[in-house]
Structure P
Amino acid sequence: MSLYEESDGILETHVTWKDVESDLQKKLGTKATFGGNKTAVNISDMKGFMSRIALVEPDWQNVEEGKELPQKFALKISSQLALIPFSKMMNYEGGEGFGAEKLAKLANLTRECHNREVEIYEQLIKFNCPDIPYTKVYSLKPFDNSDDLKAYMILEFIPNIHSFEMFQPIPIDDLHPLVRGIATFSALAQSLSPEETKLAIDRDYLEIMFKDFFNETEQAKKFETIRKLFEEDHPENSEKLIEAFKHYIKLIPRYTKISEILGFKLVLNHGDLWQSNMIYSKNKDGKLELKAMIDWQVASIMPPGLDLSRLLVGCLSAKDRRERGQELLKCYHETFTRVLGKKLFSIRELQDSYNLYTPMMGLMLVPDIYMFIDSAKLSEEEKVEARKEARPNIVAIMEDVIEIHENNLVNYPEFMRI
């Protein structure tokens, strides 16, 4: 058996009802059992590709007097089942998606990602900081070895979620709490020992990413997609963008040594700050409230520009990024410095690392935004409208990446030299 094969457990995974029931009995100190009307509903659609997530209603029976047990919880099961349709959606392997051989090679990566997230949640519990919004944890089950097929997290279920699709910008005012949260997390993580962060991805984040998901064949497909995106109205800029992206791909090994080359300080990043990894709800006044940052599977020890470039490029409208994006960099720097109690890096260094990671984030986003629209659960009319709304932002990302690239060539000539 493998992580990519269906089994007879919850959501066709290897994790069974008995596994979860006995675990919660221990963790919650109860002899209550799941009832015959227990349910598990798949809520993981477009929320990552290394797990299946169930909304579980356990139908508790024989609950002890005075004992309060969660009537609903989220069960995140590490699995490659979601990776199969995701790889087809992303048009990997000529649209066929990953086969058994590729999935088997990625099995260790799947296990590492889950255990890394378990490690991060253990640190979040240790920090217990109200400024870092995260979901309450009932239980964490890591993979015990390379053959283990059962690993999961049992987390608080947050109702009334207001979801943002990957192609929908989040108002900048609603991102300030998230920036303060990730800056607080990164600052508090400075106190962690190497043992406590041993599973975090090291400085070879980009090398790992491109090796497993952006090989030369996939790069060529992305470049062709860019040409088609802009062939009618921005053909010259599309070629400039492609040449810029090719330049940064050649620099990937140098990014692994960016701290030694440019002296950038390293912090623990979330590593994947995009719309699906933020849980918002609306209060009674209709205002957005950040409830949790989730999916810490690629937490990485990198310059802070990694998280901020992903956030500003992928989650802001062109108008907010261009007119007010500096607010978020300033918010991050002020929060990090205040929480740490000293200045680890200057605002200039933060801006520099943001500038150098922004083109890499653009490469991961621009070619795929329409693909995410086409894969969303929208009517054809809604998809047409979503494409129309997303178009100005895609063009703006292209223009901004080109401008930043030209400035990078001037400002960091040694690092940028091929």
Structure Q
Amino acid sequence: MSTRRWWDVAVAGALAVLAVMAIEGSGGGAPARIGALLSLAAVGVAYLGWGRLAIARATDRPEVPPSVADTGFRVVVIVSCGVATAFDPSMATLQTLVFPFLWVLARTYRGAVLLNITLATVTGLGLWISGGRTADAAVQAAAIEGISLAFALAMGTWISRIVEAGAYQRRLVEELTLAQDELAAAQRDAGSAAERERLAREIHDTIAQSLTSLVMLTQRTRSELAAVPGDTAAVADGLDLIESTGRDALTEARALVASMSPVRAADGDLAHTVTRLAERFERETGIQVTVDLTGLEPAGTAGAAGLDRALEVVLLRCGQEGLANVRKHSGAGAARVTIARTPHEVALTVTDNGRGLGAYRPESEHGFGLTGMRDRVGLVGGRLEVTDAANGSGTVLRVTLPLLATAPSTGGRG
């Protein structure tokens, strides 16, 4: 059963019992009986009209200030309790329902205490009126309401502390879960980076070296061929083709090594790291890379706030993957890497002057390139876009990440 349903049952049951008490036990005659019943009816109508929504807002969204309807509901139940007690002193029992109302509806501990004092005062005034407005009635009302208020404050404080402790534990569990997710992602990234580095070393030490040897052997064979008498033009053409193919394969292998080798953000700030990545890519592939870091000042520069390390890693890996896609798919001769920062977000853009997307659609990607990049970007709440360049020549890859803001700490009542 939901919390709201429990409140429905409690209100209906309490008002029904109090109505029977007013009908059967009222010693003030018909006027007192009618006044008490009308007061109970006011509480029931106010609960149905305002109270249910007020309780839902207070429990689901306690950070939102109370509305005019919420305030009106509190006023109605407090005044109705006092009026009902003025007609019939047994109606002071209505406090057992109204005190919990006020604790639930209060946004702060201090507010709950003030509302409880107000209820006790109004109900005490009703007891004094129903008791004949004498000094003895005032003393009796003060004693009854003093005990009721003390019990209500003790129970409310105890329950509030339990609720605060539960909320604190929930926050700890959420923070722990988030930390575990971040640790798992970091471990996956570390494992992936280590495997890429291992493969890059293997390619460099085996395939690249073998291709280098092939080119050198071809050159030596051409030199030896020059000393052979007869027509060797056809053989020379074959050697030229072998050497050209070997050089192309060697360039591709070196580019592959460059794209797979890790560039560590910890080696310097993001601006320097991206610049080194672009320089190495250009050196290995022959594709001219222009770097534009508008608004991205190095960490430690006066007036500049460094990016969160998680965002730096995402930008760096996306830039590395974007350049790898330029090498593998674009056929471009030039590329541009841009990182721009605004007060609310930071954006990485990788463009080239190649053949563009053509019939390819990024949403149909089933490999690990764009899919992995999109997953990485999604973990930090960012978005990834891949489109044809506006001028019709080349491709634009854009990664936009929201800047992480420090959330204000929230506390419980008090």
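FYI, it's all coordinate maths here, none of it is from the lab. This one's a predicted model, so the numbers in the text were calculated from it and none came from an experiment. Cβ atoms are built from the backbone, for glycine too; each structure is taken alone.
From P, Q, which structure was helix-only ellipticity at 222 nm (-39500 (n - 2.57) for each DSSP H run of 4 or more, over all residues; to 500) = -15500 calculated on? Structure P accounts for this read-out.
Sorting P, Q by distance in nm of label points 7 Å out along Cα→Cβ at positions 309 and 389 from high to low puts Q first, with the largest value. Figure out for me which of the structures P, Q the number 21.7 belongs to, where mean projected area of the Cα convex hull in nm² was derived from the coordinates. Label of the source structure: P. Here mean count of other Cβ atoms within 10 Å over residues 53-60 was derived from just one of the structures P, Q, and that gives 16.1; the source is Q. As an exercise: Rg and Dmax of the Cα atoms in Å, for residues 285-340 alone, calculated from one structure in P, Q, equals 13.2, 39. Which structure is it? So the calculation was done on P.
Highest-scoring entry among P, Q, by distance in nm of label points 7 Å out along Cα→Cβ at positions 117 and 245, is Q. Once Rg/Rh (Cα atoms, Kirkwood Rh), for residues 141-332 alone is evaluated on every structure in P, Q, the highest one turns out to be Q.
From which structure (P, Q) was Cα Rg over 2.2 N^0.38 Å, for residues 77-220 alone calculated, if the value obtained is 1.21? Only structure P yields this read-out. If distance in nm of label points 7 Å out along Cα→Cβ at positions 13 and 149 is calculated from each of P, Q, which structure is the one that comes out at 1.4? Derived from the structure labelled P. When distance in nm of label points 7 Å out along Cα→Cβ at positions 125 and 157 is calculated for each of structures P, Q, structure Q comes out greatest. Among the shown structures P, Q, from which was the value 16 of relative contact order in percent (Cα under 8 Å, 6 or more apart) calculated? Working through the options, I get structure P.
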